[in-house]
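Take a look at the structures listed below.
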Structure I
């Protein structure tokens, strides 16, 4: 029997099961079952390291219709644990297409399942919350799979960001193996960025130290395009080593897991921001800064994942449509209002989406201003980071 026709079972810790067909991969995989509401961008979602140990359900019904290309990778490989969709397109059609979605998943031994009622999965998660899951093509014993799902440790209190962070320092742009897998901005790609940013690429004018907690490539592309020479550091790099490079700015990336599981990283971040280096944090970086500011985080019921999340900028009362992917959130009540100002809130549930320190040149957002996939409403935040470094210099 081919993988295309192999039965697959999805079992949740609460005993709920769904049956589908594996269109790629085989075996048994554990993760947290989540849903993403983006209508496109499955390639960027799959290669976002923030999806490490997550089984991603896409709500859009037909996936794979434009295939896989070489330009839209957000890291060197897929990081999602598995992919669950309604229907996998049999014939991809796009001028940039290099391979099919099933071929790409099979290349990395990743399981893809379709012929599943993704609407039912999404409604269940919205009602009961994201939960531990096992996906298997090897057994039809539902009871055994449910028990395996219950036994999986989950995310709370665990450090999984270290598993996807770079192991060595590197520069961007530069002669680094990971960089070589991503195309440089040129040709049509250059024009697209010029239109988005309203500028052309500039020679490096700032040196930025980047803490890789599971970074997406487009964050690096955008900052390099805007005139930053970037040095990327492993997540556990001591503050002293980063500060020794005398950076003009400090950037903390997105990443997977529970920020409470990396207190050693929070300690390093606190030392760096107290040195008054201009700092910008995104997603997991926002949560880590929340801890560094003396606050706490908590796990959301089902998280925010998609390219259509409404966020209000409280400083301007403007609404941004944002790209998001997170399961934890900064507790607004845990922050000292004398030191920290909440700058952005989610309009769906009023949770923290942005903040700034009142005495230090530090700000952060919970969402993804680099998009990929998603709208470009929030690109101005990278400009804000540049101005913060200009002001210091």
Structure II
């Protein structure tokens, strides 16, 4: 008989450190696993430092067997869902040894916590919200994850399904070789003369807060009809402005303006995961030096476009059609000058046909699939 399995709530720094480190232990033999920085994960899971907790109730658990940490899970409730009568809770941060008993115990605990608070359905994984890491990797295990994208072991999906979960949505990550020419249709669209009142510009650090507020406003408009949409709050925007600034390059953030009004934007970020390989999540004693060397001297060769959008009032217009191509073409030209070779556009919902069409018309290929699962708690 196996040793007794205990599910314990995560309270205090010591248990949180174990919670954070568990996936690295489970994935230690996976050459494509990249351990996030411990300090970054500590901030992400801290109610004092992550504004998500101002509108989200969350609980974390560890599964322990015979003195060893063998699994983890979280459960979350979004206040905005409850306010509109949507009694859907979330699970996230699922990781465990390949044992159905561990997965069952973790999900039973998370589901009981959600049901005790009136939730009637559970969806996930969200790590911790839909605007952060989302989905469980089900295709594309043969390459490392990009910045702020997850990487799971192949057995996890079947174990989640074995706990009674079914597919809710798939989300895709698209990859493109930057030096490849854009498809002819996209080139023809870009060659069309655009109206004089439509201008293209980069982010301005002198007007940094103005531009971040524009990104938040356009994002909330462009994504509002997306499945499980959660708008960026003022607190989220403040956090975004602070967190993104150290890694933003103004030549990789572009806006399309119409009569001086921001109509669309795109943000491209260096793939920090490429620079984190081999650091095991630690900056001490010499990890910080290796990280800076890779970022400043050798450089990273991959980047990711995590944010892009066009205001809804321009949908169906020439501006709405051409803006994403203008933005991605400008980012592509600058990225080439900086030595980037590949770019990921992610993530894209499986039923977001306009964005999928844009990615494919740009010449990108879906190379990773992440799945969101659902289960009734009624």
Structure III
């Protein structure tokens, strides 16, 4: 890895001091204030050119993890739809393409937890499994090819197998996206080499063995990638967890797996049985996606950061524009466990295969505040 892989990006420093604050209560307050500053500058700034969600797979997932053991239901599993995000944005006058969570679906089956789950659900898979076109086909459908991708990033490395993404060190295997730089949080990249017991079930153990790091940029700070795109550290679910934020004509969106649907960020307004009551009993206003929260307070704080930065849903302002990278979707195996509101996708702007001047499509003029979009949750 060389520093020029990050040329064109800019560090975002608003949350640095807050994350270093001593004491959980003071740190949460500092993070909330820092997130308000981030939102103020980001929401009034330039917007992305386009955003598309590209669905990749459906999968079962334990209900107790999805809703922090708060949901009242006999169904032990929910069904989730895992999606990749294509974001086009301007970076110093050049059009750039980012893929967020381009998971190798077959490689992900190598994570021990899901390998066991797939075996358990082998006969019932037709009840929840839905086939989707390949990621390459979905890119082709919007006029792009693998060589057009400039950046790849993941919200975290659970279930990821990078051997299907990066070129091999010995040159025998080409990169899936030959011109793309992988933005990888250094802390989690290093963790992968020597996993803690609570991490082992969720990582593909050899998922980065033998890969070339020539196009891997190991990051340690929050980053602005270009006009209307920032990647912020949101640790807790994993050590290197990060959230993608995009500024669009439809408002500011965030994408992560800290929650599995909008109800996680607004449990007091949830219609899922048990969530609102559990939140009131516990005097909390978030429900974690709690399969392996390596530091629970960190994940809670990270979700506060997310909720503070994004916009409210216009048609349902009790909920926020956080798209879960793996979103709970209605399913025969989980009656009564449908989210109160489903995002399903982000579809903004027109996908372009042509570079355009920075004044087109992603205007830098400030815009007026949106109705129903307060800067604090």
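What follows is calculated from the coordinates using simple rules that are stated; it is not laboratory data. Because the structure is predicted, anything quoted here is derived from the model rather than measured. Cβ atoms are built from the backbone, for glycine too; each structure is taken alone.
Tabulated data
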item	result
Entry that produces 16.7, 54 once Rg and Dmax of the Cα atoms in Å, for residues 264-343 alone is calculated, selected from I, II, III	II
For FRET efficiency 1/(1 + (r/R0)^6) of positions 48 and 72 (r between Cβ atoms, R0 = 25 Å, to 0.05) computed as 0.75, the structure of I, II, III it came from	II
